[in-house]
1. Output the label of whichever structure in P, Q, R has the greatest value of relative contact order in percent (Cα under 8 Å, 6 or more apart).
2. With distance in nm of label points 7 Å out along Cα→Cβ at positions 70 and 174 as the yardstick, tell me which of P, Q, R scores highest.
3. For which of P, Q, R does mean projected area of the Cα convex hull in nm², calculated from the coordinates, equal 21.7?
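Every number here is computed from the coordinates shown, using simple stated rules; none is lab data. Bear in mind that the values here come from a model prediction, so they are computed numbers and not experimental data. Cβ atoms are built from the backbone, for glycine too; each structure is taken alone.
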Structure P
Amino acid sequence: MRKFIKALIRKYPSCRFITIIFIIWRLNLELLNFLGRFILPEKNSFFGTIPWANFDGVHYLSIAKSGYFQYEQAFFPLYPLLIRFLAPLFGGNFVISGFIISNLSLLFSLFIFWKLIGLDELKLNSEKRKWVLIFFLFFPTAFFFGSLYTESLFLLLILGSFYFLYKKKIFLFAILASLSSAVRLVGAFLLVPVGLIGYMFYLAKEFADPLIFIHAQPAFGAGRSGGDLILLPQVYYRYLKIFLTVPFSSYDFFIAVLEFFMFHLSLYLLYLAWKRKIPESWLLFSLAVVLGPTLTGSLSSMPRYILAAFPIFIVLGSLDIRKRKKIFILFYLLFCVLTILFTRGYWIS
C-alpha cells in the first residue's frame, strides 16, 4: 500500500499538496475548537452532539435517525439518507457517519477542483492553482465543509457535474446534477432537477404539500418568506432598518454586517471572474447560488451559501502575490474567529 501511495504521488504531485493542505486545514479546525473552550462560554440554544453538528447539523442527524419531523422538510433528503445508510459501518454512530461523508466529500472535491482549474483557458500556473485551494479551504466560513452540513457533498456533486460536462460525458453529468438537486434546491439550476422532482413527489405523498420545503422556511426565523418572492430592493430596505435600529455592539448587528458584506463580496468577485472569461456556465450557476436565496427576503446564511460559487476562489487565487497575502491574512483571521464562534454554539450562517 505504501509503495502504491508513493507511486501515486510521484505520478500526480498535486496529490501530495492536496493531502497536506487538507490535513493542515483539519488540524486548524480542531485546534480552534480546542482553544474556543478557553475563550467563549458554550451557548446551548442549538448546540449539537458535537461542535461540528450545530444548528442545521442537529436537523440532519434527526432526519437520518427518525425521518422528517415538523418543519424539517426544509432540509433536502440525500445527505441524511447517506448518513443513515453508512451509519451501520460505524457501529450505528450517525455523527461519525456524517463527519466521514462531509470530510471525504471535501477531499474528493479538492482533487476535482484542481483538475477544473487546470483547464488551459484559465491560464493558471501551479502556484496560482495552489492558492485557489488555499483560499477555498481558509475562506472565513470554510469550516462548514468539515461540519455536518451539506456544503461538502453539494460541492462535490456540482464540481463533478461541471467536470463531466467539460469532458462531454453527459450521462455522468446528468447523474451528478440530478443528485445535487436532492441535496439543495439550487442544485436544480444545473438544469437536471430529477432529485428535486423526486423529493416533491415524496412530500406530496407523505405531507400533501410538494412545496412544503418552501412553506416551512419561516419556522427557522431570519425573516424568510414561506413562498412569496421578495425582490432585492426589499431585502436592502430590511438591512437598512437593521443597521439603523439594531445596537452597534450587538451580536445580531455583527451577523447582519457579515451577511451583507459577504453577499456583495461574492458579487464583486463574480464580476471579476466574468472579466477573466471564466466559463459562462460556471458563472451563471454561481449567480443563481448567490441571488436565488435572496428571493426569500433575507441574506441569512449567505456567508455559507456563497461557498458553492466556486469561481470566486479562482479569482482570489489569480491575484498578484501581494494582494493574495494581504487578503489571506484577513480571511484567516476571520476564519479563526468564525470557527470559534460556531464551535461554541453561536449562529454564523
Structure Q
Amino acid sequence: MTGQNQWARKKAELLANGKIFIPSHIKLPYPLERSTAGPAAGSLSITLSFHGKNIKLEVCKKHQQTFSLQKNDNTYQIFKEGREFLDHVILLPTPFHAPGQIFINLDNRCIYNCAFCNRTTHSFLQKYDEEIFIDLILRASKRHDISAIALTSGIYPDNSRIITMMGRIIQQVKTAIPDIPIGVEPSIFKKEEIAFLKKAGADEIKINLQLPNKYLFDKICPNLHFDTIKTMLRASVEIFGRGKVTSNIIFGLGESDACIQDAIEYLAKIGVVATLRKIRINQNNKEKIEKALSTTLPQTTAERILFLASEQKKILEHHNLTSQTFNTMCHSCGCCDIVPFWDI
C-alpha cells in the first residue's frame, strides 16, 4: 500500500466510525465547534489534519469509543482500541466551520422535514441580520488563514428571504474584498435565483440533490422535489460553468454501489461534481430515517467509502472534471469525505 493510499485508508476508517473520545485532561488549543445545521446539529466536533488530510469528527464523552485522542508533549496521536493509529496529528482551528474558510450558516431553522436533518424551530441566529453577518465576515477575513467565504442556510420562512439575504451579503463583501472566492449553498427553485446569486458575485454554487435516486429522495425528503433540483443543477452549470457546481449525494441508506455510481455519472454528464458523503447517523435522526425507509440502516465500511470515492474519481476523469476547480465549501475543506484528487 502506497503512502497516499495508507493515509486515505486511515481517513476512511475514521469517517466510517465518525466519533472520537477526548480525555478531560487534554487541554485543547482551540474550542470545539458546535454544528448549527444538518444531521450533526447541536453536536460538538474537532477538526484534525494528518499527512495533508483533513477530517472532522464528533467528540464523545464516553471512553468506550473506538478512537481516542492522546497528547504526548507537544504532539497529538489518535489511538484505535488502545493502540497508536496515527501520529503527528495536527489540530486545526475552525472558528467559522471549515479550515481556511468563513463558512457561515445564515439560519438553522427549516420549514422542510428531511429525515436526516436535526430540525429546529428556534435559532440563536434570529438576532443576526445582514449587517451583522457582513461585519462578521469582513472582520474575520483579516485573519491570515482565511482564503474563501461560503454561505449556507436552512429555509425559513421561505427560500426567497434566504436568497435575497445571500445576494445582499455577497454584493457588499465582494465590493470590499473583490478577489476572495465566495461559494453559496442555497435551496433554489427558480433559474432567476441562480442568476441573481451569480450577478451578486458568487463564484461557486452547491445545490444538493441529497439522495441518489427519486425513490430514496421521496422517502427522506418528501416535501422537496427531486426533478426540480435536477433542473436547477442543469441551470446552474449554464450560469456558473462546468466544474463550479457541486451537489451532495448521501450514501449509506441501503442503496447499491451501482445506484451511487449512476448518480455521480448523471451529475458529471451535466458538468456537476458530486460531493459524496456517508450519511451521519446519530440518536436524533436514526429513528426518523429508519421509519422513513421501513428498514434498519446498514453499517458503512471504510472499504466502501474508499471504493465509491475511487469510482467517482474515474467518472470525473472520464468527463474531464475534478474537485480541484473548487476554492470554497466542501471540496476545498475536505473534512467530511474522501475527496477525489485531494485524498486519493
Structure R
Amino acid sequence: MASISVRFLLAVAAIGPCAGQIDPQHSTNVTVYHLNPKSAGAIPVNMDTGDTRGDLYFYLGEFLLPLECTNSSKASRAKFDCDNPERVDPDLVVTKVDLEIDSRPTTYSACNLCNGTDPFTHKTCTVGTYVCDCFGMGRAAKCDAGKVGTESIKDHFSPHKTKPECAALLAKDCGFVKSSASACGFCVLIHEKALKAANCSQYDLYGFCPSRRGGCSATGPAWSCWGENIPRKTGGNWYSTLAEGQCNKSSPVGTCGWNVLSTTTVTNKCLQNKLVTHVEKASPSCFSACGARNVTSSCWITCFFDAVLGPEAAHNSSSTLGGLPIEEIEKTWESAFLPEAQGGCEQIDMIDTVTPRSEMIVV
C-alpha cells in the first residue's frame, strides 16, 4: 500500500488555512478571465472579470473599435472604450483565474484601470491604478466590498423590453424629456424610489432613456447594431473582486469573499490569432474578398461580425441571431489556455502568478 509522505502533510498544512477561510457552507469554485496590460498583474484585485462567455462579450467588442472610435462623438467615448487601457494598451495579456468564492453575491462594482479620470464619477484618479464604482442603479446602490459582485450580461447589456405597467409610469414621469439622454437619466434618478416601488426593475430604468452612444436601427451604422447583439450572443456573467474581500493567511473563517487558486496568462496576440483564424475559416470567401488580414478595415470587420453574429445582426437587435454557435467560439477561447503541447498559447510568467498546490502527494 502507498504511504502518505511528509510532503503531503506539509502541503495540507499549507492549503488548509486558505481553504477554510471562506465559509465552507457557501464556498464554490469559478473560472474567470480578465484582459488588461501585463503591468496590471494576474491576481484580479479591484478588477472585473468574466466567465468564458462574459469575457467574450467584452473581448468581441474589441473588434468594433476601429469603426466605433472613428465614427463616434469624442465626447461620448472619451476616457472609456476608445481610450481604455484594458482595450488599447500595446502590451495586453489575458489571464485565466481559478477562484474559490463565497457564493452569496453582492452588487457588481465597475472597476476600470485609471487613465486619469474615473469614467463614472469623472473624478481624478491615479493613472495605472484600478478605481471601482458600485454599479447599482442610482442613489440606493450598495456593494458589500467583502463579497464578490456579479452582473448578468444578458440582463444588463442586452436590449430590454420594459414591462407595460412600468413603461406607462416611466412615460408619465419622464416621457417629456426622453429625447435627451442626460435629462432623461436625471429624471429617472429623481423618480427612482417611486418607480422601484411600482415594481420597475433596474433594467427597466436603464433601458428607458436613449443611449448616449446611439442605438441600433435599420438606417444606422452596423457597428451600433453589432454592439447590441454581442451580449445577446454571448450571455455570461461578470464578477468584481475588491481588495477588501480577498482572503489572506490571517483572515478568520467567513470574513473574506474570494481566494485565488491558480492563474494562467497568455498574450492577447496569441489568443486573438486563435479566435480570428477560427472565424475566418467559417467564411473564407468573404474574408478573401477583403485581401490580406486587416482587422481594422471595414471589409474585414463586416465579415467578422457576419460570421460571428449572422448578417442580420447588422440591421436590428431583435431578430434571431445566426453565425457561429457560441459553444464553438467558447471552445476556441478556452483552447488558448491549454498547455502548448495541446495547442495552447505560450504561458507567461507574471510577478503574481499563482500555481495550483498539490493537495496530495503519494509515494
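1. By relative contact order in percent (Cα under 8 Å, 6 or more apart), the leading structure of P, Q, R is R.
2. Q
3. R
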